[in-house]
Structure P
Amino acid sequence: MQGKTVVVTPGFKGNSAALNVGDTLEIDIPTLPKDGFTWLPQNLDGQHLEQIGGAVYTASTDPNAAGGTVTLKFKAVGAGSTNLLLIYTNTSQNGSPAVYSKSLGVSVTVK
């Protein structure tokens, strides 16, 4: 049996998601693209969440829009609570995050 998909978009009063093991967490972040920058999880808690693929950018089809949406997906793999921190960053020469300009936190509970 395949789990459900829970979609989270940034909110002013915090971001949270309640999942069951096997569910997919999809995070859709409005983004103005910057060369060399991408959204990455910081210190991902692998006991509860596992990233599915990388960040995927979709440009807006609205002719008046300047950006689009970045989508990241995570599979709920273990019960418990965790805080998922995503940063909008570029990478340094050694592959580690060098500078980040934005971040997004999501409180996640997995049953």
Structure Q
Amino acid sequence: MPKTNHMKGLNKVFLIGHLGKDPEVKKLEKELQVSRFSLATSETYKDSTGKHKTTTDWHTIVMWGSLAEISEKYLHKGSLVYVEGKMKQRSFESKAGEKKYVTEVIAEQIIMLDKK
């Protein structure tokens, strides 16, 4: 009988976009840092009348440890970056007691694409 490979799953995200704001960096215990920022990705297409339209999607990017330190030093609003990571969803309770859900990209690698 032939061997088959069973993939358990794959969670991989690749994004190229511009930061919507400067990264927010928090220092946690034992010198661990976390950084969070919004990233805009845009697509341009022609509508049915032939006019060019642009749509923008916003993604929340989270970076830990040395990536958070890099983001604090080198990234700012408007920076163009490549982000590779995985999608995570988490829930929390709002001040009003409602359960809220957020989807974030946990960055595993970044490449700064600004021309300098």
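Quick notes
- At a computed 13.8, 43 (Rg and Dmax of the Cα atoms in Å, for residues 27-82 alone), which of P, Q: P
- Structure from which 31 was derived, relative contact order in percent (Cα under 8 Å, 6 or more apart), options P, Q: P
- Structures P, Q were shown, and distance in nm of label points 7 Å out along Cα→Cβ at positions 19 and 67 at 1.5 was computed from Q.
- Which of P, Q yields -2000 [helix-only ellipticity at 222 nm (-39500 (n - 2.57) for each DSSP H run of 4 or more, over all residues; to 500), calculated]: Q
- Of the structures P, Q, the one that 14.7 was derived from, the read-out being Kirkwood radius over Cα pairs in Å: P
All of the numbers you see were taken from the coordinates with simple rules; none came from a lab. Note that the structure is predicted; figures quoted are calculated from it, not measured. Cβ atoms are built from the backbone, for glycine too; each structure is taken alone.
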